[in-house]
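Listed next: structures, encoded as structure tokens.
Values in this text are rule-based calculations from the coordinates and carry no lab data. These numbers come from a predicted model, not from an experiment. Cβ atoms are built from the backbone, for glycine too; each structure is taken alone.
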Structure I
Amino acid sequence: MKLLSAFFLMLFFSPLALALVYHFPDTNDDLIGQIKITQAQPGQYLYDVARENEMGFDALVKTNPKVPRYSTFKKSYLLTIPSLFILPIAPRKGIVINIAEKRLYYYPEDDNVVITEPIAVGKPYWSTPLINTYVLEKLIDPVWVVPESIKEYSALKGKILPDVMPAGDENPLGKYALRLADWSLLIHGTNQPELIGKRVSSGCIRMYPEDIEYLYAIVPLKTPVMIVNQPYKLGWKQNRLYLEVHPAFVEFSGTQTDEENLIHEMIMAFTESENVHIDWQAVYKTVKDQTGLPHQIGDVTFGV
């Protein structure tokens, strides 16, 4: 477990977490982690707490809707950290990115762990593409060749971008990047860490600077990368069925009835080989609340 040992060594000397690392359970369970409670201090921002706990901004807003979002805390708050996850429905190898969840999962080869980190993804109608690809190149101090579409978009907002932006503090790619083999996509750092966990990019995947530095160090070239859009995730834990619901992106969303019908079909397909009691009231409440937290919606019934 060289990777895990290296992680704890880096964590010991770092004031910030460098990813959430979980052993796979010995069973066929699909859930990792656990919900935590932390105390935020006066003077902190919500994004400070998010970064300290390897969370994205939107994830903390969903689980802590009553705390100030953009101003400093005037008092202490107990915040729920949604560090319990259903693994995406995808092969558990390489990097899996769930844009609806705004999280990245990395399954190191020959290590019985999964590493998960928050990300920022493409803004509405500039969605991060859903593709199967791989890590083509690893970059330090990447130079940003600014696409024409981004220059035009920025000009409309009164910001003139150069054709090429050199490495440095003004470069939005940060210090480290993984170039993917398709669509000229990058997984890269950022000079705006307070935006991690939001839909703010032009399609690329942004990470906290410390997270991309860690990922850069441990991810080999040719690592497969799968990008999926799964606002609704189902998974088992100790013969109990859980549902996790994130708000669907506007360009992919329908009505609440549409969502309920889709999730109903997913549940029926997911449990067709099991004898499962489903609490449909719990299902509908989870769909309505959309907190991003896994909720138990059923369990396996044994016997006749």
Structure II
Amino acid sequence: MIKPTKILLTMSLLFAFVSCDDSDEMPVDNPSLTEAATDAGLTTLLSAVDAVPGLGAALQSEAAITVFAPSNGAFEAALDAFGVDDLSQLVTKIGGEENLQTVLGFHVVPAVAFSKDLSATNTFTTLAGQDLTVNVSGSGVTVTDATGNTVNVIAADVAIDNGVVHVIDGVLLPELDLPTIVEAATAANLTVLLDAVNAAGVGQTLLDAEAVTVFAPTNAAFVALLAELNVSSLQELIGAIGAEGVQKVLGFHVVPAVAFSFDLQEGSQTVPTLSGEELTVVRTGSEVTVTDAGGNTYRVVAADVAVENGVVHVIDGVLLPTL
């Protein structure tokens, strides 16, 4: 015989279970950011995140995030805008891995904002430390970056385990930190080139130029030139050819246009320089050589150093114009 107390206990437990089932929502197992991006087919975004060591884990460890995730089509449009063929070339043009991390961080807000949480106009500080603007209207949600470019949210409110993802149709660009030509030459320890630029008084001209490609000789290249001309120092060289001669030599290393190595056509091409004479540049696969007015050919030994107003290629010889 079942005791009344046992019946009461069983009914109480059953009532508690039914009450819990009716009133409480079951916990939702949301995907991680990587899983959500994979499910959405955002393969280029995933490749970009993978290109920055530790970034994926860092995003996953954030307590709360809102991610504005560019579609594959958005990245394709960015490649076209920068005139590059792939993500690797894009990273080179924007200044490398550190700036890629800045770009990706500019798409992440360290807080959770579903579309229902947004006001008509919102300003969010991103993981890149820069602000983006989100506007809500009857026609949808838009996001405006640091350059004033506006993109659209095309798929909103994808819940992830530490926030939410909104898919956008463009890549957002922050302000990027690129070195000046002088800073890049200093970092590469091109001290003799810097001394020559200062002696000739052309530093500000290079800094003020709108778009330049600089073929920058190494210190060893200048040492070899001094030995070839039988002079013992840069000052003696300046004395021998004069300040105007030095300016012409330096100008012969500068092309008034931006040309990364992958922008060059395969084979030989002639390009104008600030000295008024042309250089011959040859690209063979990933190898690039430069030939001066006297027929001397030198190799690019370090290519594609992005600077504020162009690009620097380090070469193993000093190019000489007609003097």
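Given -11000 as the derived value for helix-only ellipticity at 222 nm (-39500 (n - 2.57) for each DSSP H run of 4 or more, over all residues; to 500), which of the supplied structures I, II does it correspond to? Of the options listed, only II reproduces it.
When distance in nm of label points 7 Å out along Cα→Cβ at positions 33 and 249 is calculated for each of structures I, II, structure II gives the greatest result.
Given a computed value of 2.9 for distance in nm of label points 7 Å out along Cα→Cβ at positions 65 and 201, which structure among I, II does it belong to? Answer by label: I. Here distance in nm of label points 7 Å out along Cα→Cβ at positions 89 and 145 has been calculated and equals 1.8, so which of I, II was it run on? Of the options listed, only II reproduces it. When Rg/Rh (Cα atoms, Kirkwood Rh) is computed for each of I, II, the one that comes out at 1.24 is II. Thinking of I, II, which structure, once relative contact order in percent (Cα under 8 Å, 6 or more apart) is computed, gives back 20? Working through the options, I get structure I.
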